[in-house]
Each structure stands twice: as C-alpha cells, then as structure tokens.
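**Q** Some structures are shown below for you to check.
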Structure I
C-alpha cells in the first residue's frame, strides 16, 4: 500500500481533492461505504468498475494491517496493527455487560501515537519510547478494524498507546470523521479522551472542541509522588491541572473523570485517598479506581482486594463519587497500561 492515499481519515468534502472522482456525489457514496464496512474499492459495487480500478491505483481504504488478533476469556479483543512504514500499535475492544440485561456495550480503545514519550513508570507503553504521531486515518482505521470483527460499536476512547493531547489535530479530525452524519454517525457524547494531564491541551480541547468526555489519568494527588510516577507532572503541576479540569467542566458542561491506577503500598493509603478526594471535590469530578495491571520487570505490586475496597470506602466517606473498574483484558495484555507487550521484532 506504499504510496497510496489512505482515505479512512477523509471527510466527504475532502475526498474529491484526494482521489480521482468522475462526479462530486461519488465522495458521499465512498464515505458512506467506508463507514458501512467496505475495506476495498472492489466491494463498492455502486461505483463504476472503471472508477474502482482508478481508485485502487492511487488510494486504499485502510493502510494498516492487523498482524495479530488476541481474544481474552472475558471477551476483550486486542489487535496489533502494522502500518506501511513499520510503525506498530495496538487497539482494544472492551465488552461490558455490567449494565444489566441485553447485549454488551462495546467500546473501541484506540491508539493516537506509536509508542509514547511520557514515560509513566507503571505503564508498558511508556517503556517503548516514542515513534511518531498517528494520522487521523490511522486512528479511524483502528475503529473500523475492530468494528469489522465485533459488529457495531457503541463508543470510542482515545486512550490506547500514546498521549491524545499531544496529537490533538489528528484526534479532532478522527472524531469529525466518526461523528459525520453521512458516515458512521457516532455521537461525540459517546467519545472519551484520556490524558495524562497535558494542561495546555485540556484548555485547547475545551475552547475548540470537540466536547468529548474528558478523563485524566491522575493516579495520585500527592505532588512529589505524581512527579516520581508520571514525569509529565513536572511541566504540568497539580494546581495547574486542577484548574484546567475545572475549566473544562465549566466550558463544556460535562463532568470529568479522574483515573487512579492503584499501586499496592504506594498510592492506596488513607492519606493518599484523602488527597485524591480533595482534588476530586474541587473539580466536581468522578473518580475511577483502576487496580494496577501486572507488568513483568516493573517495581510495583497489584493491590489486594482489601486495599481496593478500602480505597473506595475512603472516597465514599469523603463524599466523592467513585467506582472500581472491573479487571478486563489482562490475559492478552490488553488492560490499561499493558499495551505494547505483544510487539514483535
């Protein structure tokens, strides 16, 4: 596919300038076909055969190739995707039936960068280093590839490998493609962006949109410990981050989520929970506690069930709305913080 234009990241009004079309309305046809599952021009039978052949010479629907598909016993699916330049990323499908009866809610967790430059001490992706930003097409392709395997998806989270706010232009474009009414039509209200806490990016997202749900990987509200675990905190200190979260909630009218990866003996104490509760109350945010997912070679331990329950109780005593995330995808290295573990040479 080298040299050919990948069209998954183009809006209808952009396709005419990117690929040869015989009539302007063809752009809308092609855009709709991609959203409905077409992965090549051969399957777009509403296009003339000559046009399909011409398109195939200069463009492709998706540039990424799924090298590996892993399925966990809990229904989680992880794809390892390779792009023509050799960059590899992982995308995850999470199926959640905890809401009650009926079909499980299916969420695509997509990567925004190949690797990550932030180096969070407890995250597998951070150990890989940074390769490059992904294009809007490469982000959209992950959603399409997961949907082709699992059927219609309900939501998308920009929180796989990499920091979305350090590639906000591509993320914004991907959201526009996925939400376009002539295509997939996924509501922006069903999109979440998870950040390690890039303060300037939060303000930019609040001011220029899209008004997605914002989740902040906080882990701890102890300044010294956060800088130790998350080097990004050195340039994005907690008071600045706190104000940015408040601003986002005011500007968008949407409550933010604070995510805390629980590390046994490090950030699970009553003192740590009280700091977290104070930060959450000030911002009006919901807290999502995430038991750390084990990673070989890292100097951390998984919290016990008792630690998790006590942390949740402490937040409740402090009047903070909090939940404890269900463990999913661990068996295939698809849980939070584990992406990048199945990379091959």
Structure II
C-alpha cells in the first residue's frame, strides 16, 4: 500500500473536495484583525487528511469546490506569531483526486526490479520478516542487559555522574534541539514534562549508561575480546548510515575527532553483550525459544550503544 501511495497520480475533478484529495489553496492569516507579514501564501498544494498544515484546515476545505473559500481559527505553529490564535482564510483554487495504481504485474515492473506481483509481495514479506526479527533480537538484548544491570553492583562516582548529566544536557540543548530550532523550555513543553522530571530522567539514563559501560568493559577484559578491522568497518558503515553521512565523511569526522577508540569500544561492548546473551534463555510471548543467532551481534551492538551515554559521541 505504501508503494501504491508513492506511485499515485492526480487528476483534476469538478466536485467538492473530500478526504484524500489534493487541493491547491491560497492562505491568509490575521491576528487581531491585521494580516501577518508572513501570513500569506499562494498556490499551496495540500493533501486533505495529511495533517501537514494548520489544525482545522481539513474541516475548512472539505466540501469546497474550486473557487470556494472558508475562514477558521487556528493556533499558529511557527512564524512571527507562533502560539497565537489566528483567523485564517483559505481559498481553494483547484481540486484533484488521487488515483492509486492497480496491484498487478505491470505495477510490480513499475515500482520494483521484479516482473510479477507475486515476486514483489514475496520480497516485501521477506524484508518485513527480517525487520521484525531484528526488532525482536534488539528487544531481547535490551531485556538481558537490564537483568545484567540488576545483578551487578557498580559504584557511582558523583563527579563522573555529574559530568555525564551535564554532557547529556549540553548535547541535547546545543546539538539535537539546536538543529530543530528549539530551546530546552519549548522542548519540555512539547514533551509535557517539568524540569524536575527531565533532570530525574537524565540522571537515571546517565547512571544506566555509566553502569553499562563499566560492566561491558569488564566483560571485554575478562573474555579477552578483540575487534577486527572488518568488524570496525561494518560498524562504521552502520553508524554513518544512522547519522545521515556517507562512510567517507563519517570516517573522516571520526579520525579528526580522535574517536576511533570510541568506535572500537562500542563494537567490543556489543560483542561482550552477545556473550552474555548466549548464556541466557530467551522466549517470546508464546513461550517459544527465540533463535537470535542471525541478528545477535548487530542487535547487541545496537542495545549496548543505546544504553551507553549518548554524550560519548562527543568525548
């Protein structure tokens, strides 16, 4: 169905707009009776029901034909009057219906490298099975790690914990939120959290990250686990993909930042967690034993990375 949506076409219709239609609209937003400097837009393409524009716009445009207009009130999500209620006038200039292609062999040839629909469906099923199996393996690794943390008492140096909390806060405020144009106050408002709740969660995550790193590093030493060049390269490719960078760009950034030992540590800790999982019995919700052999190493690295301090990326 996602493939059909991706290859959908549109054709103009002479009728009232309805859910799923693509409308071309003009917008004008007023606050306190004054048109906002950035409150006018023309020839905007919008799919009804997508939720990508203003709250209330779906109800306003449904039932309108080309040339029709309506006015509604909506809280602005950005711009010079962000957060204020505005009176928005929307005019529909065109209505187009979306048409999904038929699910047949012709569509399979258009949307994929396969000649028949059966081949396309089989490939989709296999990819989804692999994805679900990896998700299952990752969940198992995380549960095993949680149990491991309960079994081992790790002293928590206050200075180390304080530094970890501060680094996490810094990374969130100046990297993640900065890229989204948000400050911490706005982020907490969106999340529906108080500053006290945020600090408590950050402390809990920092403690878990420190404990995880201590325990897995000790396992690396005890088990004498080494990281091969091939394992490091494979891990680098995964980290590059998750960061949205090419492998060459990511490798250059890692080398310049002196972070190669950090990557080696991530791989080694993933291998250490895999050793622990080998000694654990994992069953699904039906009580069936789960075979993690195919996805174990990659999932273990993912679980180990997730539990460690995100701040380690900048250390």
Structure III
C-alpha cells in the first residue's frame, strides 16, 4: 500500500509560497538563527489562515504511531538549484546556493507542526539542513552521502540524541534512475511479529555500532555504543534498529534480528521522491531505507538532491548534549 498524499498544494498556492520564500535573504548556512527569525517574521504571517496552516494544525495532533507519515505534494522548491560537485557538495552548496526556498519550506512546516529543528556536529559540520546527496568520499558508505542503497534504520539509532521527527523534501530527482525511499511503519511490523520474537527484542541483548556519518565526522561522541533492547527504547512501540549494523549478542537475539528484518521488508512501502515531494516521519514509529533499483545514468544519480531536517519538541530536551555555546548543534 502506498503512503497517501496528505496535502497537495495547488499551482497557485505553490507559486505564492515560492515567491514569499524567495524573498528570504539570510543564509541558514551562515546564520541559522537569523534565517529562522526572518522566516518567522516574513513567511509565517502570510500563511496564517491558509489551507496549509489549517492542515498542519490538524495533522500535528495525529502524527505518531497510528499515523506516522505525512506526505505532501507540489511543495515549493528553489527554481534554479546550483550544480554541486561529486567531490565537495556541502562546500559547494554553502558557496553557491543563494536562494533558500527548500530550507524555508522545511522550517515553515516545522513551525506550523510545532517541531523544533536542530543539527548534529558530525552531519554536514552542524548544518541544520542536511543534504541527502552523493559524495565521492562516502559513496560506498551507509550514510546519507552514499551513491547506493541504504539499509533500513531508525535515524541515529544508537546516538544519545535521536530525533522525534525527520522530514525530507526533494530538490532534484534521480532522473532516469529508479531510487526509492522505503518506509515500514512500526504498527505494521509489530502486528506481524510473533509474540516470542517481540519478547526477545525487548531484552538488552543487542548492540548497534555508530553509523558511518557519525563515525567519520571527526567529533567524538560522549559515549560508546552500549547494549540495548531493539523494542521499547524510546517508548513501548519504538524499534531501535539499523539493518546490517544492529546485531544480537546471543543466538536467540540474532534469530530475532533475522525475523525482524524479514517482516520489515515484507511491509515496506516505496516512495519515489521527486522535486517538490515531501515526506515527514515520526522517527519512533517507523524504519526507512533507500533502494537504488535501476541505474541508467550515473551522472543523474550523482545529482539526486534531497534536503532533510531532524526535529524535537523542545531544545530543553537536548540541551545537555549541545556543543558549548551553541543553541541547537548536538555534540558528535
């Protein structure tokens, strides 16, 4: 079953919102706090009373275990995104991107959904807006910079700060290549798992080494990977898991991992994210991956560009883990 589109902007609504966002001149990569202030002052007021504002007011009350996904269509994005290199896309983005429509929309959505954006020191060197964009150095990694597939996971499964929500907006598609982001809802996974397997998954018999992006970022984490339960870490229905990384520390635990993987793949729903497509997900209520099933043009695949945010309900909840002097950048 496909994830249904929750809200689709009309052409007129998209044009209006794009025009408003094109007026935002502060770069979030040089001055995030100034960027947020400008969006709050110049973008939020014109959206008051609109169809989209009304949708978000309703959606924020149901976004969770029972309904973990928000899918939006025809969202405004930058009309002429810059060309980024395969070797240094993050540096190129900071240098060449002069409009911030995609970033402004992601922030607007977070504000209307009462979500608070934050960043990780090891991800894009602390940019709040992360790029899902291939990069030569990490092309074969299990990270957002890979050129290939990315295994099923909960975001930051073994980090001490895990987002409550992650939101993805397509800027540039993969062209003729077929690249899907697949989502598996915890609700569907748990309904299909045997009770005995769930009982084992709830025991602290598992370990998940830190993900590739965190490991190569150059900033140490405050703690090493510890044993943990797969089921129940951040709530009774949470699955703290990274495919091919999380492993059982006993034979029965590894058997439970294998059964979980079988079910995760059985219930997955692929989404082919194109320019202007948005998917928001409750991180404690789903797992997701990336599947590259057809490669016909490698250069177009290298140009696939999505923007992603991590968010929580309050900065107070992550304040002990922030880089000293930073308002929203998490250590490690």
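No lab work stands behind these numbers, since they all come straight from the coordinates. Bear in mind the structure is a predicted one, so any value in this text is a computation, not a measurement. Cβ atoms are built from the backbone, for glycine too; each structure is taken alone.
**Q** Comparing distance in nm of label points 7 Å out along Cα→Cβ at positions 27 and 59 across structures I, II, III, which is largest? Let's see the in-between values first.
**A** Values: I: 1.0; II: 1.7; III: 3.0.
With respect to distance in nm of label points 7 Å out along Cα→Cβ at positions 27 and 59, the highest-scoring structure among I, II, III is III.
**Q** Compute distance in nm of label points 7 Å out along Cα→Cβ at positions 67 and 171 for each of I, II, III and report the one that scores greatest. Present the calculation step by step, with values, prior to reporting the outcome.
**A** Working: I: 2.5; II: 5.9; III: 3.1.
Once distance in nm of label points 7 Å out along Cα→Cβ at positions 67 and 171 is worked out for each structure, II has the highest.
**Q** Continuing with the same structure: Tell me which structure, out of I, II, III, gives 1.33 once Cα Rg over 2.2 N^0.38 Å is calculated. Please report the intermediate quantities before stating the final value.
**A** Working: I: 1.02; II: 1.33; III: 0.96.
For Cα Rg over 2.2 N^0.38 Å, the value 1.33 is produced by structure II.
**Q** State the single structure among I, II, III that was used to calculate helix-only ellipticity at 222 nm (-39500 (n - 2.57) for each DSSP H run of 4 or more, over all residues; to 500), giving -16500.
**A** On the way: I: -10000; II: -16500; III: -8000.
Label of the originating structure: II.
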